[in-house]
Structure P
Amino acid sequence: MTMSASLSDNFPNHIAIIMDGNGRWAKARNKSRLFGHQEGVKAVRRIVEDASELGVKCLTLYSFSTENWSRPKAEVAALFGLLRRYVTDDLDTLNARGVRVRILGSRVGLNREMLRLLDNVEKVTETNTKFMLNIAFNYGGRDEIVRAVRAFAQDVQAGDKDIDALDENLFASYLDTKDIPMPDLVIRTSGEHRISNFLIWQTAYAEFVFSPVLWPDYSREDLQDAINIFSGRERRFGNLDAKEVA
């Protein structure tokens, strides 16, 4: 499914979220980090439904980065288990709602069970068109670009591509997000103000909203507030508007 570019300049048809704060949320309640991640999954369920109901067409969630492998093994295993449970438990519901699920990121380091699970959720939902849910799992923006460069170089070496034909559009076709519109709005929760290697190429002209709310507490109202902030901004893409030209 190829989704068109933004239907409206003052509405974010594609929202990307850096879900941050599960650990701090749990610590504030004297709970384990795993408990915080479990509550974070509940927030995912809410926000996926809320985003669709609010008119968003595409949602990308940063769930596990390539840097997260450095966390304690028990926590990494728990994060993998939560994704497995979410995909398994929610697949029928997502499919019934017309949600297409795509998994962004490297498949290197994932075991056969996880690979089969991810391939299955993409295959089952690939013809759905009502809403697109992208889960960035084992994902890093720099890693994505390196993988794209390597894939293009291999095609050049094989004689399938001409290096002189390379431009931004051709390069983008090698990214995990090919056929997905660029994000209009990026939200980061928990009060942090950085993108943490998330969609580096794709967010060149996205608007950013940083929320102090920890991810497990992020609500429909918080999402609506972010959309309202976006809608009140005048987007610029390096050009001048008619008034400035005059």
Structure Q
Amino acid sequence: MSSALGESTWPDLPSRPLVLVPVGSTEQHGPHLPTSTDTLVATAVAQGLARVLARADRRVLVAPPLAYGSSGEHQGFAGTVSIGADALYVVLVEMVRSLASWAGRVVFVNGHGGNVNPLSRAVAQLRRESRDVAWVPCTVGAGDLHAGFTETCLVMHLAGHLVRPERAVVGNVTPLAELMPALTTVGVRAVSASGVLGDPTGATAVEGERLMGAMVCEAARRLSVGAPDDRGCLVVPSARTAS
């Protein structure tokens, strides 16, 4: 049976499966990456995680991705389609309430940093309702912020035909802690005319494959031995401050 929920018929679904829900965005990713970047990454991590869990005889399904998220900070660029934090919160809550009638655990696989606050709020509400739900980030190590080396490598690996490497430019490489006040008040356009926060120079599909493998392994580790923190994010005891 396929692990893809969207390809399944209802009689073929396993009893009380774990459902992985990729949560991405549709937003600018510089002049060289597609607006679907975050959704591509979240979906690939969820699919890889499903393959890992299937080897352990886990009943697991990957839901169709949520391709619209909370991306207001990118609204200064064409191609961005943001539904905002409040709408995303409602969608996530209602999705799990519906899934709970036939699924077991629900784990969101998040590919976009702007989704974290509404995602955390939604999971907190659902856990107060005694729903078995949590989330994991698509992360490994200290990657750059947006449309830089890390994401460029990943998309070159996942969908290289969508990358325009000849358009890649070095963006603002200021650390996130210094950029955050401006990002939350005036948006990305005010700090990067290209929309890039990082440096895509030297990105390769080979490195993207390695990074994707590491992301899947990290997500699997969180799911197998982690526990929800106060945001509902699955973290392992030794990495509670690293999520």
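Any read-out appearing in this document is the output of simple, stated calculations on the displayed coordinates, not a laboratory observation. Everything numeric here is computed off the predicted structure, so don't read it as measured data. Cβ atoms are built from the backbone, for glycine too; each structure is taken alone.
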Structure with the greatest value (metric relative contact order in percent (Cα under 8 Å, 6 or more apart), set P, Q): P
One of P, Q was used to calculate mean count of other Cβ atoms within 10 Å over residues 42-49, yielding 18.4; that structure is P
Assuming 0.55 is FRET efficiency 1/(1 + (r/R0)^6) of positions 18 and 234 (r between Cβ atoms, R0 = 25 Å, to 0.05) as calculated from a single structure, say which of P, Q it is. P
